[in-house]
Structure 1
Amino acid sequence: MKITMIGTGYVGLVTGTCFAESGNDVTCLDIDTRKVDLLNRGGVPIYEPGLEELVKRNAASGRLKFTTSYEEAISKAKCVFICVGTPQDDTGAADLKYVKAAAENMAPYLQPGTIVICKSTVPVGTNRKVAEWIRAKTQTKFSIASNPEFLKEGAAIDDFTKPDRVVVGVDDPEAADVLQEVYRPFLRTEKPFITVGIESAEMIKYAANCMLATKISFINEMANICEKVGADINEVRKGIGHDARIGFSFLFPGVGYGGSCFPKDVRALASLAAEYGVEPRILRTVDETNDQQKHVLFRKLSAHFGGDLKGRTIAVWGLSFKPRTDDIREAPSLVLIRSLLEAGAKVRVHDPVALENVRKEIGDTVEYCIHHYDACEGADAIAIVTEWNEFRNPDFDYIKLKMKSPVIFDGRNLYDRQKMAARGFLYSGVGLSALPPADVPKS
């Protein structure tokens, strides 16, 4: 089948590449000539494990093409997926300018019977607007559909090729049949193809992300309470996670969520609710709790050094908002770094893939280190922000030799605090009271 993806970000590029891998003829359209040129040269503009190999293989086979031409991309397509950004505007609502531009620009080239599918995360009612924007520019008959994406950065290919479910919102049953055929190769393990109304499909995406964000803010708040009352959040998490009604997914305490989806989607749904006269109390609280959680490591560092961080050297491990991605949008690391710099601290940072993105964001205000051990040189403390695998079993003896003082504030609870105390570190996690070396239990 001939498929066009409008937009070559995470969603458009991963989706288009996976469709090509399953035998479809896919054209990816983007107005950014630099991205298209890079893709045509065999490069990939985003970091996503496994994606570059798939792009190269399918481009070489001729099943995957890249262009800036709407006419070239749209004129022969049976399915056109809109995968453009919906950034947050000043009110917190989703800005639909890129969706509208895509709809209007494709309209003159649509062929009769084309299905226009909105995969971008959009407020309820947007697909109807897309249809109106297209109809204002063409008399060609087409169908619309909503097909929300559920991809996690760092695991996007697996998420697409082995989905929990595929959700499609349609008015036209024939459009649903076509999309089910497109997705059939990925549903061979009897995962469901769920057909719903268009408005319900739009809402499903927001409801899913907001539920996951709520679980994160909830466990973070529980962690903060545990720390005050002397409970261990890791033990509490086990005790509640084995309740089948709760489960363990997204129930890990930390320094708050970031990225391109959860913060934006929580605020966008809250804005939509308010627009319709519904007070979004839970959504507002989830967002506020998350914003506060991003300051937890700074508060711990400041308290440890008596409120005076001036001249202190702090090593920050992990900059991307999560492992296996270079995405730093709404990253907790940036909140920590800016607070440390404002307090007069010297900051040395390391991340396996996100250093250049951070450099673009904050310039040379910090020292960038190629290896996480390098960041420890002369450090008064380490702050762990992102749980990259290479941070899980480091050489603690070597780290201790390099540091000025053996102090670790762990925003992801990677280590056992009693073992860290036995190694001679003052160690503090999230939802765990600090355990200094002197408090090691005697055997």
Structure 2
Amino acid sequence: MTLISSISGIRGTVNGLNSQNLTPIDVVKYASAYGSWINNKNEGKPKTIVVGRDGRISGQTILELVKSTLISMGINIIDTGLSTTPTTQIIIQERRADGGIILTASHNPKNWNALKLFNSNGEFLSGKQATEIFNIVEDGEFKFKKEDDYGKLTILNDAFKIHIDEVKKLNIINLEGIKNKKFTVVVDGINSSGGIIIPQLLHELGVSTVQINCIPDGNFSHNPEPLDKNLSELKNVVIREKADLGIAVDPDVDRLVFVCENGHLFGEENTIVACADYVLSKSKGTTVSNMSSSMALEIITKKYGCDYHSSKVGEINVVEKMKEVNAIIGGEGNGGVIYPESHYGRDALVGIVLFLSHISELNIKVSQLMDHYPTFVMIKDKIELDEKFDFIELEEKLRFVYKSEKIDDRDGIKIQFEDSWIHIRKSNTEPIIRIYTEAKSESDCKKIITDFKKLIS
């Protein structure tokens, strides 16, 4: 396995040879580089970093390595323990810290882990900032303090409460409407931190919960990516319990998927569409999603007479575009909702309160809400990358073959047809090529993908 370094963090499997996997040696090396980068800013001023982990088995061990490394560099640590990506972002802002690290490999299997790095705004690093840290790694020289100048450790036991309280303060949400509906919700916490914080949030909203896979021991009960094929148990329990809906999150709780009361998946692409629909119904504004997200958000946005923009894939790219166009809401079609009134980061908790406010005010079932939105089919495929694969050569070939179509090459190659598209790009988080396509029917999607695969066979 190749260790992957990108704006999405430093990610790899936790076993095997160092420099090829995320071993303890690699953890210390990258933590040292990040600590050096933090210390290089406003030299002499005491620095504070917020750290946390998701429920992965390797998380606690890696967290201790990260804390010890940073403390020995003279950096103060706020340890949130079992945490989520958005919780970490909220605490960085709340404590005015200099940065943060959450240990999570998001949707990857349990033998993976990662260091997701944040700046002092609680946002993912920009490409420039990430490059600065990777250059420090290559340089390989890290400065540590004498023991009298070590940083101090603070254990923060109420990080989830702080996060939940911040979400409940959002002016746009309808707390009374949610409580009055007396919803019953099935929660699939994928044996990580979502199994703790999501039920806590729902309890405070007056929502009854049925909990499955909510013990955060890292033994993921199914593939952790919240896709239809991985959520059979959740769908079955929603039907069995006659619940109003189901909720699934990924291990670090920045992706959110709903299940209808009839057991059908609402669809990860529709998460941002529904939340944006609610926000735009209250206040007009610009929306943003990445290039691999559904056309439905643009259609809904224009229904309100507002502007839509797309960005390159990756949370920080969406955030930067949102700031550029002053977007009122944005996100990614993988179930990520970014609502700036809370913070500039994907947050399942924010998505949940927006969604529940939406269906409580419309007074309809989740399955009925699906009828409000354009119907598209999206297929997400991938190809394992060979080390010798020349992606640049592939891009050039695609430009030639599809020269009569509209091409967007900001991030890989996206080819826009009349009422469909295909997006091909190298993943930031895995050694694969991602292939996304959207059309009005499954057969149209499959034909587009088949035609593409013929080009590289």
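Couple of notes before you dig in:
- Among 1, 2, which structure scores highest (criterion: Rg/Rh (Cα atoms, Kirkwood Rh)): 1
- Which of 1, 2 yields 16.2, 51 [Rg and Dmax of the Cα atoms in Å, for residues 257-360 alone, calculated]: 1
- A value of 15.0 for mean count of other Cβ atoms within 10 Å over residues 33-40, calculated from one of 1, 2, originates in structure 1.
- Test item: Rg/Rh (Cα atoms, Kirkwood Rh), for residues 137-176 alone calculated as 1.36, pick one of 1, 2: 2
- For Rg/Rh (Cα atoms, Kirkwood Rh), for residues 265-432 alone computed as 0.99, the structure of 1, 2 it came from: 2
- Highest-scoring label, criterion being mean count of other Cβ atoms within 10 Å over residues 49-56, among 1, 2: 2
All of the numbers you see were taken from the coordinates with simple rules; none came from a lab. Note that the structure is a prediction, hence the values are computed from the model and not measured. Cβ atoms are built from the backbone, for glycine too; each structure is taken alone.
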